[in-house]
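Below you'll find the structures, each written out as structure tokens.
Please treat every number below as a calculation from the coordinates, not as lab data. These numbers were taken from a predicted model, which means no experiment stands behind them. Cβ atoms are built from the backbone, for glycine too; each structure is taken alone.
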Structure P
Amino acid sequence: MKLKLAISIGFLTLFISESSMISAQHPMIDKLSNLKAISIKRHPINKDSNTLYLPMYFNTAEIIEKYNFNELPKDREVIRVHLAYTRYKEVDTFNQKRLNRNRFIKLYEKFPELFNSNEIEWRIYEQVKATRHEVAQKELHGFVIFMRKPRDWSSLTKERSLIDKLLLDFHDSTIVVPDKKVYRVRRKRVSTGKYIPVRYDKQEKGIRYKNPSIWGREPEYKLVYDTLGFKTIKGSSRKIGIFNGNILANSDEYESLANRKFEGNWAIVSDVTASMSPYSAQVLAFLKTNSEFRKKSNLAFFNDGDGKPESLKRLGYSGGIYYVGGNDIDSVYYTMLTAMKNGDGGDYPENNIEAVVRAINKWPKTDSILLIADSRAMVKDIRLLRYIKKPVCILLCGNVNGDISEDYLEIARQTKGCIIQTDGDLRVYKKLKNGEIVENNGREYRYSKNSLLLNDY
């Protein structure tokens, strides 16, 4: 019996030893152990459904049992893994690199699939704030696993098909409005040369006299209308976009751009998150038919962070911005598709200001910015607005002539830009008071709760 037990223990020990050796031999273990650590005060800890923590005890590769888990969510894909530790050492001879290696081995034993993926970004963070043992023990040690929902490739395929179909069916036309002459009618009293009787019954019978007589008859007058040419309203022409009528409710986005004059050098900064594809197609149609403007412009497409979870996004550093010159429409098209593909639809608050600032930094000779924005989305980084020193003109897709939210109103006002609408720009250069009325080309807006609301009568 003792012999059987000894043999069993021996086999178990041998099995564990061989498993550990296999883990240690994985090529990624050495590669990750040799990563250069990034020094930070403390690694942030965020409560996020897309972030998992696998903490370990100070100075060991042992997982804290309370936080241990054995499966990764099946409806998520891992995009980044951080190993965090503190710089503080109890003894100078302590080997941090060896401990990091042992921690990677432990992670491999739990989740080997992470080490076989080429899509995961790995980083090591050395926390430097703690200078005492009791403080260092309380810091984060171990792994932070960042995830996201898998990309919906079928949705991306549908969006690309929608854009392609809209561009394939697209053609533009011009509506010509002729000159219009406006007339003024002049009314004046002219004497008939006759006199009205004093008696009312004679007036009713239509009796008139040739002289006033001794009774003091009043002269009769009649009204004469003259039509005079007053002014001529000069005729105009207006471009309209004709797309597949079964897909788009209107082509306001195309027409707002096509009927506007753009002077100087422009950077076009366009949101390609979520359901922007119908509007992106109209922007592409405009660029395709206005090659002169396109060739002296540059473009930046942004998707709010390439699908990263919010816990990985820092203000001004969300990323997911793709740049291209305007010379070649095909390059513009494929850059836009790349930005769409690498995003995941994004959450509603977007990194508009970051994208504008980075476009200006990349192309400093830019005169003005054309921001193609989602009218429904808030601007998450509005605090960075002070860094924009050039006019920003905004096309609010999905509601071109409708309500204007606080964020976009402030961007246009503070940068001395405008809100582009179908029949002219709306400009607001001063702080508005609650209830104040603003008019633009026949539309009336009322300022309420920091937004401009369309008075729709």
Structure Q
Amino acid sequence: MPLSASDQHPTRLRKAARGLSGLVAIVLSVTALAIGWHNRDLFLPGRDLDEIRKSGKLKVLLAYDPINYFIYKGAPMGYSYELAERFADELGVKLEVIVVRDLNQQIPLLRDGTGDLIAHSMTVTDSRAKTIRFSLPFDYTRQVLIQHASGIPGDSSSLVRALRQLDGKTVYVREKSAYYNNLVELRKRYGISINIVQVHGSLSTGELIKQVNNGMIDFTVADSNIAVPHQVHYPGVDISTVISPSQPLAWAVRKNSPELHRAMNRWIEREQRSGLLRVLHNKYFEKQYHFREHVFNAFYSDRPGGISPYDDLVKSGALSIGWDWRLLSSLIYEESQFDPGVVSWAGATGLMQLMPRTASISGISNLSDPAANIKAGTAYLVALEKEWQKIINPETRLKFILASYNVGPGHVRDAQKLAVKYGADPNRWEDNVERYLTLKSEPRYYNDAATDFGYCNGALPVRYTRNILNRYQLYMQVFPQ
């Protein structure tokens, strides 16, 4: 029997109510999803300051390069490393470095909780600020065009000085970098055709500058604070053309680490006032590349018939470890040119240029005293002799020892591992371990899974070893045993 209008009314009301309830649920769900999406960074893995302090470690993301983080004579050093170490001290925790092999992975590794902090100074950009929280700026920089100082070979045009002159040029930059984004913006703004070649994130800016210097590529881009010190090593490049406004450089944390962010900014403000940032900047961006030249003659002597004023001390030290005193003299010359008061940019001190940490193993602290310095240095040579005792040939073993004295045994061990991986002999020096030690300045090799100690300017210990042995041959010809 059909329902009357009055009977149908309650049914319509119930249906309407159910429909309204469903609509409200949908609206609430959509709203919740929108709020959750907007605050999604709050649910990222990772930890904040309290958990960091409880763990006793601050996990910092750093990439190997010759300014910010590297191993020198067995000790970690670098501008960013020293700053991070001091910040960890401020928090009362130990520093744990998580090595980033590919700079494009810095932000993902931060966001997935692998690290607590990116300490490799990054250019602050709007796109990056959407996913990470930047610190107060440590410094400001401008992007500069890196080109060969004599212009492009075969191109009669002058050096690029105006941005429109980039039209038709090919510029190599790291993929997903601030350099790439700036070039894209310049291309749009000026309506010019720039061929932007993106290279892998494991290739450093310094390596690209080297390629310009060597004529392998025509152009790249670098921050001015990176370009200036590298120009000392690579004088064939021009860095005068500015292609961006001033940009801040900063560290970064996750957005769900507000307490760590506040502590970091308080520390930065205080150390900016204290002058620490300027001191460390001067140490790594200026002193390192202008450290005194080897201007003394290899046969420096202020008395006839001797190599140096410290011959008696050197002979005694050499005798205690079974070395020829002339070989030890050659090493000392290479280290300090017989200046007992010299202190390197890295803090290595005295005749044998010892790091305080190395000397402390021998219980020696007064490294400016020639006798104490030689005692500590020869003790370290004994330790290196034991390190390489499995190298049977004594002449070959000596080369491993000398290279290790210069950069630490870790880098030489890395070169051995690379030699094994690529089919060379890990117990031969020339054309084998020597070759792979030299190659450790290239990202392909210092980022290789076989290595543990990262970047090394391997040409330096190779040249160091060769210089000492060549000078030793000359000393043997001139000075009697």
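Odds and ends about this structure:
- Comparing relative contact order in percent (Cα under 8 Å, 6 or more apart) across structures P, Q, the highest value is found for Q.
- Entry that produces 4.1 once distance in nm of label points 7 Å out along Cα→Cβ at positions 285 and 317 is calculated, selected from P, Q: P
- Structure (P, Q) behind the derived value -8500 of helix-only ellipticity at 222 nm (-39500 (n - 2.57) for each DSSP H run of 4 or more, over all residues; to 500): P
- Looking across P, Q, the calculation of mean count of other Cβ atoms within 10 Å over residues 61-68 that yields 12.6 traces back to P.
- Comparing FRET efficiency 1/(1 + (r/R0)^6) of positions 141 and 381 (r between Cβ atoms, R0 = 35 Å, to 0.05) across structures P, Q, the highest figure comes from P.
- Of the structures P, Q, the one that -0.46, -0.57, -0.78, -0.88 was derived from, the read-out being log10 I(q)/I(0) by the Debye sum over Cα atoms at q = 0.06, 0.07, 0.09, 0.10 Å⁻¹: P
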